[in-house]
Structure I
Amino acid sequence: MKYTSTRGDNAAFTASEFTASETIVKGLADDGGLYVPQKMPQIAKIPAGASYTAHAEGILQGYLDFTPDEISHCVNSAYSVENFLSAKIAPLHRLPNVSFLELFHGKTLAFKDMALSILPHLMQVSLKKTKNPRTQIILTATSGDTGVSALEGFKDIPGTKIIVFYPETGVSVIQKRHMITQTGSNVHVVGVRGNFDDAQSEVKRMFLDARLKDTLAEKGCEFSSANSINTGRLVPQIVYYFWAYSQLSCSGMSGGTPVNFVVPTGNFGNILACHYAKKMGLPVGKLICASNENKVLYDYFETGDFDSGRSFVVTNSPSMDILVPSNFERLVYELDGSLEKLNCLSAKQKFKMRVPDDFVGFYASQKETCAAIKRVFENHGYLIDPHTAVAYASYEKYARPSEETVIVSTASPYKFAKTVMTSLSDDYEKYDDFALLEKMSELTKTEVPRQFANLKSKEILHSGVVDVNEMENAVLQII
């Protein structure tokens with residue numbers, strides 16, 4: 001498998017082919033594009049009832065320039081009982097007309113763990129294969145969950161430093177506390193006075209700054225990424241769509257039955273992985289893109305117009321508060337491929353593009369999100385986080401109960417205790433986020449996850465906050 005850049009036809013750069021190892025180390029292409037596979041691989045047949053790790057090994061072999069032993073090492077190091085609370089890694093929770101694919105049983109209780117538990121291992125193998133001696137500066141902007149998972153995944157990994165920028169007032173209290181108390185000799189966390197799009201745009205600029213690259217090279221360093229722009233983040237996400245289908249098949253669904261997936265969508269990587277799974281041959285029906293009030297993707301799937309030049313809304317599903325979804329560039333490249341549209345995307349200019357037949361978009365307001373949390377709990381005794389609630393509200397609007405559908409559940413409700421509990425009753429308004437962890441435990445008769453034990457009293461290790469134009473100086477000081 002070889003990869004090309006979405007902007008490889010840019011006259012300023014020579015179009016090239018790259019190995020998976022090269023793309024994992026670099027993260028972002030030198031021309032500013034994202035790496036895409038030249039073709040979709042076909043996977044070896046995975047036996048019915050096979051484990052998650054067997055699925056991962058079978059699928060990743062089509063995308064990586066690794067030996068079978070190297071892939072097995074990465075997979076088994078990542079998806080172990082030490083890293084995941086569920087033996088199934090990503091179990092399905094069945095309700096009468098819909099299933100929830102629970103992707104939140106990893107170390108930080110969010111779906112980002114599914115790929116970020118394996119990315120450090122992929123990175124180490126890739127560095128050896130490319131004979132790269134430089135210290136990797138994992139430079140990442142987060143809307144909440146990526147930062148926590150990346151910090152946990154890369155802490156104390158030799159040959160790396162990780163710097164995470166997060167919107168200082170744009171993540172949940174629990175997410176923020178998790179990041180600013182993160183231990184690890186190589187981890188650094190910095191708040192940004194701005195939103196996620198502001199932070200992500202500046203991170204991309206730094207990746208492409210030739211002067212900054214030279215400065216890093218003099219210090220024996222170079223940038224890489226833990227965001228889903230990195231193929232080492234994106235490709236492992238394909239696995240759990242095949243895994244969900246396998247679980248449905250084992251529970252009695254006829255082979256070949258198309259399954260719809262409802263994906264709460266911010267940076268577009270999660271639903272893009274589902275799209276790749278379908279292109280590989282998985283029987284996917286509709287890819288239902290669920291948005292919150294930052295509904296730039298919903299508007300595109302409704303009208304064909306992509307317009308990110310609008311007001312940013314801070315919502316109760318903060319990990320989806322994104323107006324410029326990075327991974328959308330990969331879909332734009334696939335559908336159109338013109339530099340004109342790609343440049344419009346990065347410049348936040350409006351453009352029109354055909355809408356693929358298998359995608360459909362819906363969105364949920366903050367009020368609808370809260371109502372969905374309450375409705376699911378009252379009707380089924382099942383508690384969901386606000387991002388999953390956006391997906392559930394979108395599923396209800398799609399309204400095809402006869403079709404097999406899976407809602408991708410991206411975070412534990414414990415991560416967003418305030419929103420979840422106050423959605424159930426106004427009586428919880430008087431409690432802070434940490435007290436609500438205990439209230440949620442009492443209500444659901446489940447234990448507060450060990451990751452949050454004593455979180456409120458943990459020592460704050462990262463207190464820096466900068467303006468967007470100060471982010472580069474913060475990076476240089478850390479290095």
Structure II
Amino acid sequence: MSTLVECVPNFSEGRDAAKVEAILAAMKIDGVYLLDKEMDSDHNRCVITLVGERDAIAEAAIRGVGKAAELIDLTRHQGAHPRIGAADVVPFIPIEGVTLEDCVAIARHVGAEIWKRYHVPAYLYEAAATRPERQNLENIRRGQFEGLKTEVATNADRRPDFGEAALHATAGATVVGARKPLIAYNVYLNTSDVEIAKKIGKAVRFSSGGLRYVKGMGVLVRGMAQVSMNLTDFEQTPIARVFEYVKREAVRYGVMPVSSEIVGLIPKKALEQAAEWFLQVENFDSSLILENRLAAVTGGKMAIGGLRAGIEPFIEQLAAPTATPGGGSAAAAAGAMAAALASMVASMSRGKKAYQQYERELSDAIAQLNQLREDLKASIDLDAGAYAEVMKAYKDAKSATPELAESMVGDALKNATRVPLSIAQKAHQIGRMVNSLKPITSKNMWSDLAVASSLAMTARDGGIANVQINLQELKDEAFKAEMLAAIARLA
């Protein structure tokens with residue numbers, strides 16, 4: 001199965017290009033691609049954006065941390081951006097064929113290897129955090145390198161997840177995690193008074209009562225006060241809303257924004273949202289963008305094909321005289337389409353005047369549906385892979401002892417049962433969410449919700465059917481009872 005993971009390591013070096021190039025060279029591995037490199041001398045920090053297969057990108061990140069530990073001395077480092085490590089933060093983001101949970105596993109493996117190979121302690125944050133207070137990066141970074149170096153030796157709550165209660169003498173510690181796509185967004189003000197930027201940063205960040213999914217602070221960059229922010233969920237708190245909030249706060253202090261900047265990369269959808277916001281296009285949706293429409297009708301290629309070009313390969317694989325992909329994969333695809341339709345309806349209603357009172361409910365629904373859609377897309381391959389393992393187990397069992405053969409086949413069948421059960425459970429959840437959206441979304445889109453409901457039901461029933469057929473071959477009565485009880489709850 002093809003997997004694609006993004007990694008955006010932040011290194012505490014933004015002035016010495018030779019050192020940054022050496023770190024990049026250390027991360028050069030087959031299957032890993034460099035998308036972007038940003039260096040900032042005022043922050044004294046560089047942000048690298050990589051994408052690649054899950055195993056390859058994990059190894060690339062580990063080697064990058066090792067090279068940074070070799071080249072960067074935090075005892076001599078100065079810059080506007082807070083930091084605790086030479087390789088300060090290393091997040092993993094799911095892109096294709098992986099879930100957020102998969103990225104959590106990658107992060108924990110990387111954290112353990114960083115300590116094992118280089119004796120640089122590692123902390124886990126965001127979705128990979130092992131304790132609630134460490135989900136927020138700023139809590140781990142409190143006191144920066146100098147403060148943490150002293151406190152970690154005496155305060156058990158500040159001990160790293162991997163390593164001893166002491167920082168590396170020159171490389172500090174590294175924070176590794178898993179998260180959704182993040183936008184690093186900065187707004188410059190027409191003043192050099194950094195205290196104003198700090199006040200605005202405090203006002204905008206969620207932890208101080210500001211906007212949800214926004215982290216912010218004030219720093220002095222290029223002689224200008226800068227409000228430096230991370231947007232952790234741009235779909236729920238759009239970048240345009242953040243800019244307007246900063247602009248409004250700036251007026252209170254007699255200043256105004258003069259420019260803004262993106263550090264690293266930004267999802268195209270975020271800019272589409274900004275265009276809709278500022279242009280007030282009342283009939284806007286992403287299909288109005290020429291390039292999006294071309295991609296939809298050509299499957300990403302300039303050829304005749306229409307929308308069928310994107311789905312046709314999967315349908316032809318289903319029709320092929322092979323065991324996989326089969327009904328389980330089809331059920332997962334149906335569930336993913338149900339989530340996509342429901343998300344589309346919620347997104348087109350959110351922000352409209354008639355549905356302003358349901359803004360929070362629609363935002364929550366969109367976030368949940370987006371995650372369910374990604375999980376079910378991944379399950380298309382997971383189900384096919386699980387069935388392939390069953391076939392392999394039956395083949396290997398022919399040359400094994402009876403006891404080992406039963407164990408091998410049983411384990412494979414159990415996994416092949418859990419996957420469609422998960423599909424059925426997620427589809428059931430989508431069906432319930434579709435019903436909850438009916439009274440709070442546009443009545444002009446009832447047919448879309450009707451189709452979403454039917455698809456969710458099909459996915460649920462398809463998942464249940466695959467559970468039932470796999471249970472027929474199993475001899476573990478306790479497991480069978482557990483699975484039967486689970487599908488009974490879905491009925």
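Suppose Cα extents along the principal axes in Å works out to 59, 51, 46; of I, II, which structure was it derived from?
I
Quick one: helix-only ellipticity at 222 nm (-39500 (n - 2.57) for each DSSP H run of 4 or more, over all residues; to 500) came out at -12000 when computed from one of I, II, so which one is it? Could you put the intermediate results ahead of the total?
Values: I: -12000; II: -17500.
Attributed to the structure labelled I.
Could you figure out which one of I, II the value 18 for relative contact order in percent (Cα under 8 Å, 6 or more apart) was computed from?
On the way: I: 18; II: 10.
The correct label is I.
Here distance in nm of label points 7 Å out along Cα→Cβ at positions 29 and 421 was calculated and came to 4.8; which of the structures I, II was it taken from?
I
Looking just at mean count of other Cβ atoms within 10 Å over residues 93-100, which of the labels I, II belongs to the structure with the highest value?
Going through I, II one by one, mean count of other Cβ atoms within 10 Å over residues 93-100 peaks for structure II.
When distance in nm of label points 7 Å out along Cα→Cβ at positions 133 and 437 is calculated for each of the structures I, II, which structure yields the highest value?
Evaluating distance in nm of label points 7 Å out along Cα→Cβ at positions 133 and 437 on every structure, the highest lands on I.
Each reported figure results from applying straightforward, stated rules to the coordinates on display, with no laboratory input. Quick caveat, the model's predicted, so the values are computed rather than measured. Cβ atoms are built from the backbone, for glycine too; each structure is taken alone.
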